[in-house]
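Participant: These are the structures in question, set out in turn.
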Structure P
Amino acid sequence: MVMRNEAIKYAELNYQRTISFLNEIISIPSISTLPENSGDMQLCANRLMEKFKDLGFEHIQLFPTKKHPIIYADLLHAGPDKPTILIYGHYDVQPVDPIDLWTSDPFKSRIDGDYLYSRGSSDMKGQIVACLAAIEAISETGRFPVNIKYIIEGEEEIGSPNLKPFLESHKDLLKSDVALNPDCGMVGINTPTIVYGLRGLAYFELGVFGPDHDLHSGVFGGVVHNPAQVLIDLISKMHDNNGKITLPHFYDDVLQLSENEKAELNRLNMDDSYYKSQTGVINTWGEKGYSPVERIGARPTLEVNGFLAGFTGIGAKTVIPAKAIAKLSTRLVPNQDPEKVHQQLLEFVKANIPNTVRWEVEMLSGGHPSISDTTIPETVALAKALETVWGKKPIYKREGGSVPVVADMQQILGIDSVLTGFGLPDDNIHSPNERLHLPTWHKGIGALIHFFMNLES
């Protein structure tokens with residue numbers, strides 16, 4: 001207990017230095033999807049490698065991929081009789097568009113009250129720094145109780161295209177007992193949360209092509225089928241009046257909730273009013289027959305993420321566009337498979353598109369859903385840690401988002417994941433004015449210290 005208290009004290013005394021390091025890596029615009037930021041990706045990876053060296057990690061390596069590098073580091077001083085924890089993170093962030101909606105520079109941290117505003121503050125540079133702060137606090141005040149291996153990738157925000165091959169080709173290097181993944185969040189500031197289910201993802205670009213160039217809508221309207229109208233009609237058919245997705249066989253493999261799971265999820269009090277307050281919508285929407293929290297975590301979805309066609313500038317331009325493109329994402333639940341969903345979308349388009357246009361579907365990224373075992377010792381250790389810090393038992397929930405690496409680690413490395421994180425639902429991740437609630441994050445550092453120390457007993 002003395003060592004535990006000393007580690008907590010160390011974290012408190014160095015809290016401002018921890019924030020300074022967070023501000024430093026936030027200032028690096030590591031946007032993985034934009035080619036112009038490839039240098040920033042390398043810069044961010046290099047700075048994290050320096051941090052690992054400062055913390056005494058060994059075997060620090062930067063593995064190149066076809067796009068952005070993966071960082072590996074380990075700290076294996078606890079001995080072969082102690083468990084090995086593989087910690088996951090990603091140093092890439094989303095683009096900042098639309099930039100005019102930000103109230104400050106997205107890559108210069110701004111603290112306003114209890115919040116730190118910047119891109120990547122919550123997703124997930126803040127979570128990386130919290131974990132490193134906990135490791136430092138323990139290492140500087142005593143012997144670290146378990147062995148650690150660390151991987152931080154730079155492509156999570158673009159679907160981790162090179163992570164799965166890396167896992168497959170480095171099984172021996174990454175051999176561990178369990179993974180710690182802090183890329184999740186909490187239901188609220190007073191509700192410690194353990195995530196045990198994650199939805200998968202299948203992301204597509206659907207294009208409809210008509211004339212070989214934009215046409216005058218007066219001269220050709222009524223003769224040429226408008227690709228934008230075709231695409232709108234097609235998308236409108238992808239849900240029925242009950243919010244059910246109409247892709248053929250889409251629900252065949254969906255794992256149904258047990259009655260116990262339904263009861264646990266609906267204890268979260270994440271009802272219509274909760275989601276209305278979080279989003280600003282006047283009413284919620286979704287698949288009939290399921291509560292909002294069930295729709296979020298345990299039912300699959302299909303969403304339009306972007307739509308491009310014709311003239312979108314200020315004023316008027318009367319054209320029939322030559323093409324129309326939509327970005328579509330499906331969130332998948334156990335036991336759905338992204339490749340199967342790809343085939344289901346192709347089958348749907350073939351059955352519903354008119355013969356007046358050409359079309360293409362490209363699958364841009366995909367990841368499998370996952371369910372984690374909440375009874376493993378490491379998850380029990382996390383539950384005790386959260387209860388110690390928050391003074392109440394954590395809740396268990398299925399998350400609506402996707403973290404494909406969890407399923408990949410289950411399938412390739414044969415290890416389960418402990419899923420945590422200290423972001424909040426209103427952190428505006430992927431949106432302008434992303435923010436981190438500092439008191440919750442501060443508590444999170446303490447909880448991680450207790451988590452690692454709990455693994456010793």
Structure Q
Amino acid sequence: MDTKIILSEKEMPTKWYNILPDLPEPLPAVLHPGTGNPVSPDDLKPLFPMGLIMQEFSPESYIEIPEEIQNIYKMWRPSPLIRAYRLEKALGTPAHIYYKYEGGSPAGSHKVNTSVAQAYYNKQEGITRIATETGAGQWGSALAMGCMFFGIELKVYMVKISYEQKPYRRVMMETWGAECVPSPSKETNAGRAVLEQDPDSTGSLGIAISEAVEDAAMREDTHYSLGSVLNHVLLHQTIIGEEAMIQMAKADAYPDVIVGCIGGGSNFGGIVMPFVRDKIKNGKKTKIIAVEPAACPTLTKGPYEYDFGDVAGMTPLLKMYTLGHTFVPPPVHAGGLRYHGMSPLICHLYKLGLIEAQAVHQVATFEGAVQFARAEGIIPAPEPSHAVRVTIDEALKCKETGEKKNILLALSGHGHFDLGAYDVYLSGKLQDYAYPEDMVKEALTHLPKVGA
């Protein structure tokens with residue numbers, strides 16, 4: 001049996017999969033923050049190009065990937081599916097573990113699958129500048145690369161704690177021509193308001209989103225771009241799952257368990273959507289596990305309510321599991337998972353029982369990451385390390401029961417720019433953060449009153 005299942009470029013899927021038409025119940029409407037009515041495509045035109053807006057609401061099951069995007073994708077796609085023989089041996093498990101590895105892209109993660117697409121559609125509409133936010137820097141660096149390919153100027157608001165923890169991600173962005181500032185910043189009203197209340201704020205994705213949306217709204221030449229959460233972002237990531245379907249078939253190993261991390265939901269959604277399609281249409285019983293930090297447990301602890309996607313309340317209202325848009329998560333090293341909400345699409349699948357969720361602590365996460373690195377060689381980013389932890393746990397359950405399950409892991413990127421976090425762990429200084437129940441309780445008092 002081969003260690004790597006590799007597709008040729010000719011086998012790369014040429015269409016993104018849109019799960020919206022296949023859902024057993026329709027996705028709850030996105031609401032206008034001012035009127036409370038469902039948003040229309042025209043409501044989103046100040047922020048996004050129409051090509052992306054139409055994808056957000058598309059009734060089509062499959063959307064053709066433009067040839068120009070396909071040609072750029074071929075720099076790193078198709079990505080390999082790898083059998084984790086050495087990890088299986090180290091665990092002594094009868095389970096077969098496969099991981100879909102997205103760390104081979106120039107930016108080091110899956111984010112480029114949508115950053116290139118978003119830059120392309122903005123270029124088609126004549127946009128010359130984009131504003132965005134980033135947590136750990138994966139999205140900011142990916143969009144910097146995408147904008148570079150299409151000659152678009154980029155301004156990135158990077159969550160301050162990650163800006164300080166991960167300086168080389170900032171350097172990547174700047175190398176590709178983007179400007180990156182720590183958020184909260186003094187450059188926007190939203191940022192200044194946060195700093196006035198808390199000059200030492202470590203920031204959050206919600207704050208950074210407010211800054212980027214405000215930046216885009218203030219300039220006619222600028223659009224906003226989001227690296228997760230929205231339907232069109234998850235759509236672009238489904239090329240991961242479509243490839244994985246082909247590769248698992250070549251390995252004659254349909255997954256019994258699929259594991260991925262969730263912050264906003266893009267990598268997880270990207271790999272699982274085609275398999276969820278199989279659950280809905282063909283009755284497959286695959287166990288699909290979304291893994292989040294115990295310090296920011298959106299699905300496992302949050303109520304399912306309408307909430308803003310940002311701190312300042314500038315975004316449309318999304319029906320999602322939320323910890324409250326004013327909640328600032330503890331500064332865990334998985335910066336990309338420090339988000340108060342979640343993709344409405346992922347939340348809907350969870351509500352329908354098509355997926356399940358687990359929350360894991362930071363120290364246990366890094367224990368799993370180091371165990372994976374010492375078996376497979378790849379040092380995973382802190383975000384997918386959460387999924388690594390649960391993958392190992394699932395494989396150990398198989399060791400106890402003797403079950404020979406096929407486990408598919410979404411390994412969304414490498415941790416080469418996260419070695420500071422590994423240093424803290426290896427030196428014995430890494431700490432777990434308790435679930436900040438009182439902070440969440442206070443934040444939930446600020447949920448918008450929808451339909452009141």
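Participant: Hey, semi-axes √(5λ) of the Cα gyration tensor in Å derived from one of P, Q reads 41, 24, 22; which structure?
Facilitator: That value comes from structure P.
Participant: Here's something else I'd like to know. One of P, Q was used to calculate relative contact order in percent (Cα under 8 Å, 6 or more apart), giving 25; which? Numbers along the way, then the final one.
Facilitator: Values: P: 25; Q: 19.
Label of the originating structure: P.
Participant: Of structures P, Q, which gives 0.10 when FRET efficiency 1/(1 + (r/R0)^6) of positions 208 and 440 (r between Cβ atoms, R0 = 30 Å, to 0.05) is computed from the coordinates?
Facilitator: Values: P: 0.10; Q: 0.95.
That value comes from structure P.
Participant: I have 1, 6, 12, 15, 16, 15, 12, 9, 5, 3, 2, 1, 0 for P(r) over Cα pairs in 5 Å bins from 0, in percent, for residues 232-415 alone, calculated from one of the structures P, Q. Which structure is it?
Facilitator: Answer for the origin of the read-out: P.
Participant: If semi-axes √(5λ) of the Cα gyration tensor in Å, for residues 152-279 alone computes to 40, 26, 16, which of P, Q did it come from?
Facilitator: The value was obtained from structure P.
Participant: Of structures P, Q, which gives 13.4 when mean count of other Cβ atoms within 10 Å over residues 240-247 is computed from the coordinates?
Facilitator: Derived from the structure labelled P.
Participant: Of structures P, Q, which gives 16.8 when mean count of other Cβ atoms within 10 Å over residues 104-111 is computed from the coordinates?
Facilitator: Structure P accounts for this read-out.
Participant: Name the one structure among P, Q that helix-only ellipticity at 222 nm (-39500 (n - 2.57) for each DSSP H run of 4 or more, over all residues; to 500) of -12500 was derived from.
Facilitator: This figure was derived from Q.
Participant: Moving on to the next point. Of the structures labelled P, Q, one was used to calculate FRET efficiency 1/(1 + (r/R0)^6) of positions 128 and 296 (r between Cβ atoms, R0 = 25 Å, to 0.05), giving 0.10. Name it.
Facilitator: The value was obtained from structure Q.
Rule-based calculations on the coordinates, nothing more; no lab input. Bear in mind that the values here come from a model prediction, so they are computed numbers and not experimental data. Cβ atoms are built from the backbone, for glycine too; each structure is taken alone.
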